[in-house]
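Okay, got some structures for you below.
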Structure P
Amino acid sequence: MYFKQLYDNKLSQTSYLVGCQQTKEAIVIDPSRILDEYIKIAENEGYKITHATETHIHADFASGLRDAARKLGSALYVSDEGNEDWKYQNVPKNTVFLKDGDIINVGNVELKVIHTPGHTPESISFMLTDKGAGSEISMGMFTGDFLFVGDIGRPDLLEETTNAEGATEEGANQMFESIQKIKDLPELLQVWPGHGAGSPCGKSLGAVPLSTLGYEKVNNWVFNTEDQQSFIDELTSDQPEPPTYFSQMKKVNKEGLPEFNLKEVTVDTPDDLIGQVFDLRNKEEFNKSFMNGSYNIPYNKKFLQFAGWYIDYNQPMTVIADPKISEILQKDLASIGYDKLELIVPEEKADKYFNDSYENVSTEIFASDYKNAKVLDVRTAKEYSAGNVEDAAQVHYGHLLNKDLPFDKKDKIYVHCQSGIRSAIALSALKAKGYENAVNVEKGFIGIKKAMSSSKPAL
């Protein structure tokens, strides 16, 4: 048997390529939309990707399932569990719809379906047995967003992203039952999850890429909470706020996306820019001079985590960036289901559009003056509750475009996050909304605490 785990650091997402060494058939599990890496690995190892499947309808990335059928001719296998609201649509006629207990045979590799609802109603896991090696004992389990290293999948995303009333409570109860279902499976089973640390699909995912069921039974809180209500209370509390693009992902992964292919994106400096404008320069360059109305999302490994809060899927996009990143940027945006990048304005030619700037202040200046101004904390509610500046308003940086703020647009507003990164993004959004006197506090709450403690008189 051939086994390969692939990890997307930008989305903290894991997928798998498994092959039969005798027949050279392979299956990709939970494929991301960009299939290049699976294709390259399969070709290098001498496999043909004949099958593709996934554990559920994903909310955090765009699925490559349908493209596997279109581009590779792979047979698709999808869940037929759950309610009618969450059934796969627009899949090929030969798609196999899976129920609990069904088996996928990839040559001499067997994947047995276990219905493990909770994260979503249709969620399934796969027990892998290498029949080609003569084994009748399962080696491990692909758990998707059901069971992670150190945690389990959150049950609230349907309610949070699609307004499915009551889905959180129903999912939490289902998750408890799903955990009971696997408790008696062999402890030697490896656990191959769909995400790692940094994913918003749970609140305390481990950074280790895999585990065993025996290890999780000892160390994962979900196996050590016997009372169902206590389990539900813990599972549904303090979950991270889901990015706004999650609601789009649930829709397109259910209904399908067009085939992804790279295109020639226009590089130009026209008088009028197209659609929404994202400025991908670093915050140090942006704050000095920028186009009011543009959003500053620096192009780094966290680009998708931040951009996903601001992208309008109904508008085309202009970016201010190095044209050399056109291909990789298209792939990044496609991985969260966005295909409307239309124009790249080279950074060195963008100053013709710049008409604004914002001020950065040190935490020392903030500490001496904040009582004379308004304070906006753009961290998460959990971070805010753990410690905050007195009388500061809290609005998550990703919600600034769709929430009313408790300020007048002429007010002087000190804006901070935890370390200064999110507040810089927030400044671009606030400026776009007309808050002319918003000021960024460098080093964020970490620096503020130090500045305030050092400014207190000695006893």
Structure Q
Amino acid sequence: MQEQIVIVGGGAGGLELATMLGRKLGRSKQAKVTLIDRNSTHLWKPLLHEVASGALDSRLAELDYRGQSARAGFQFMIGTLESVNNHQKTIQLAAIRDAQGREVLAARSLSYDRLILAIGGVTADFGTPGVKEHSYFLDSLRQADEFHEHLLNEFLRVDQSIEDGNETTLSLAIVGGGATGVELAAELIHSVSLLSIYGLSYLDQKHFKVCLVEAGERLLPALPERLSTSVEKKLKSLGVEVILDNPVTQVQENTLVLSEGKPVQANLIVWAAGVRAPDVTKGWGLKIRKNNQIEVNDYLQSVSDTSIYAIGDCAACRIDDERWVPPRAQSAHQMAECLYRNIVRGYRQQPAKPFVYKDRGSLVSLSRFSAVGNLMQSKSLSMSVEGTMARWAYASLYRMHQRALHGWWKMFLLLMVDRLNHVVKPRLKLH
């Protein structure tokens, strides 16, 4: 009888794992591999800030889960995970309804022999009052598209107001000085610099203000201090106001209340501070951390149930007694690869090997202006990169994700297609 391997979550780790297992075990009928996701298409999460700013048309970068499943040998089911019954080894998927509230698919139950949770993470609001009501998040394509739509409306409103003779400024505040906040700030400055090409000639950078607020002492704590300082200087040279060591205590409509100093006024507020696992993990009887991450052992199995695994942002995996594997795309990729190899080893009657996280460094893109990063070679040797080399290294991260899904040949074809689209498509998405 075929083993039922169910993977919930089609992000970087979940989709790569489903693809590898489908090719190895699904095609040969050794196991039935099922991938479940609430969406019908996949977009690499580190691209969401580009979608939000209009630098990327998501339709050009999306991957259809059903198409990928047909090519790779796994089954895809659309659905939202509602609960896990680890005693009966079943999961419950919520009913799917259309925009009018009509039921499209009834609630379903699915059995598993091996359950792999790759449900990702969401932005943590740390219980700050008003965040959910007055801020935009960039955790999903839907949220990125929603923000982009409102951003375009603000572009149009302010451009027309200036044309009518009113001295108007469009202000945007970003909370969180990690990679998402820094990259979004740079992309927004770039987007405004392109508006005149497409007929919005009155709204320029002097009428556009971006404020980046970070609770910590510096931006990008994952990078060496020298690079963090370099990024701060670059953002300031682009016109971004950077506020450090000043937590947000409350979010009101169009206002950030800080622990110190004057409130920050903004037409749009984006909250990009911190990562936690979704709240749904609380009700499954599995041991979790306070940020809802599922605690796993050295083999990525839940410490509460060895038939349940967790990878990516929803997994709490120890590096040592003090450190945990960080919630990054590279972590999800490494976990997926390790788990794939261990599952295949099991079919070959070979012992599993423990997961060992290897820090490949961090890279941050500042749109077309620059890129910086730290490439980790070993614990004692690392290399800081900036400029062109860092931009190439940053771009290669996405290409390696494509290679994992499609192989080298198709990855190069996709690279060529992207180059052609860059030539024939508008440089800014204005719809």
Structure R
Amino acid sequence: MSEPLTLGVAGLGTVGMGLIQLLSAHATRIEKMLGRPITVTGVSARSRKKEREAALGGAQWFDDPVALAKDPSNSVFIELMGGEDGPAKAAVEAALKAKKHVVTANKALLAKHGIALAKLAESNGVALNFEAAVAGGIPIIKMLREALAANEVRRVYGILNGTCNFILSKMTDEKRAFADALKEAQEKGYAEADPTFDIGGFDAAHKLSLLTCLAFGAAVAFDEIHVEGIENITSADIEAATELGYCIKLLGVAMQTEHGIEARVTPVLVAEESALAEVSGVTNCVGIDGDFAGNLLLVGPGAGSKPTASAVASDIMDVARGLVLPPFIRPTSVLEKVKGLNLKAHQGNYYVRLKVYDRPGAMAAITKRMSDENVSLESIVQRRPGPVHPGQAAEPAPGEAEAAVNVILITHDTTEDAMRKALRAIEKDGKITERPQMIRIEDL
């Protein structure tokens, strides 16, 4: 039997304790598979006094995670603290410089400093593994690094944030308002007290930046990704999408185009019969279009103690087997540095919701603005607040605001640039009461 693989674990929250429990519960099985045991020799967290679900055994306590990262009693440093800078960054750098393998679940750290950390790992001949950083228990990193390594990936996409998917599922399935669905997500622990990082699309964008680099060998900075959240999705959008045979999802998409790499996180409409429409609640999914493997879709839990701990453990077992690969598949020296593509060139179909003053000529003006930019309309649906006679504008009651109706437009294939120009012109014309809602339609 070989010497134990020794671990230093920094961060004893949900994932950290899940890892401790997994390694304890499956110790005998793991040892038989690897031919050597895995032992946690050191730990670090913000509080020693906090009650924890599993015993830490004889692991030495370190108040400073950097000291744990440098300590020679462990050969693999496990970073589960979180945060794009501060102790997490300092500790990972210290471990790599000490020629230790590193396993992390920290998507924010990697989205900001991943290339620099990968260079450091490569120069010291050690692994930097991060399966748990994207989509929790879904083995998407291994899929790209190993199973699809010989393929040319054309597109990678997915539902990458469980909080947003939970909220949109509640709004769709139970006709809940956004605020109500968000409140339930917070009560269940799916969303933070300040949910901006999730509902604003930033969490999904961190994950997409890593997938983009892995899939295309292109280092696209996090701030080069076009990001829109779900905070402006209303019940009117959900209802209209359902009536039209679609559902709304927050999707991260990175793809090769003739203009370069397009990377974006936005709400989209997908057909209700598509596989993506079936992914509900806090579940995540990731799709890959490979030139030889074809179209693959992986679905599973995107967060949580057990699924994420499972992903961390798989990375540790790779280290135990001596598998050390470049963190981003290709050596950092050949990664292409590119800027995110301006979405003006994006081409596709669009959903538009306009709150239009119920006046004669308003729709004629709107369709003219669309025509001016060569935007062809597939359908127009007008949803009145109450019954009116055909051709007669709804008159507001004395003291009430002028009546307005929701108008839903579905376009034929067009460009983002044309859509934005048309909508800016419509706003300036003063025929609508609020900013237009524009959502891309994805054929997936």
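A short reminder: the numbers here are calculations on the coordinates, not readings from a lab. Not measured: the values here are computed from a predicted model. Cβ atoms are built from the backbone, for glycine too; each structure is taken alone.
Thinking of P, Q, R, which structure, once P(r) over Cα pairs in 10 Å bins from 0, in percent is computed, gives back 4, 19, 27, 24, 17, 8, 2, 0?
This figure was derived from P.
If distance in nm of label points 7 Å out along Cα→Cβ at positions 334 and 358 is calculated from each of P, Q, R, which structure is the one that comes out at 6.5?
R
Here mean projected area of the Cα convex hull in nm², for residues 22-149 alone was calculated and came to 8.1; which of the structures P, Q, R was it taken from? Numbers along the way, then the final one.
Working: P: 8.1; Q: 10.5; R: 8.8.
Going through each structure in turn, the value belongs to P.
So if we calculate distance in nm of label points 7 Å out along Cα→Cβ at positions 6 and 318 for every structure here (P, Q, R), which label has the highest result?
Largest calculated value belongs to P.
If FRET efficiency 1/(1 + (r/R0)^6) of positions 134 and 230 (r between Cβ atoms, R0 = 35 Å, to 0.05) comes out at 0.20 when worked out from the coordinates, which of P, Q, R was used?
The structure behind it is P.
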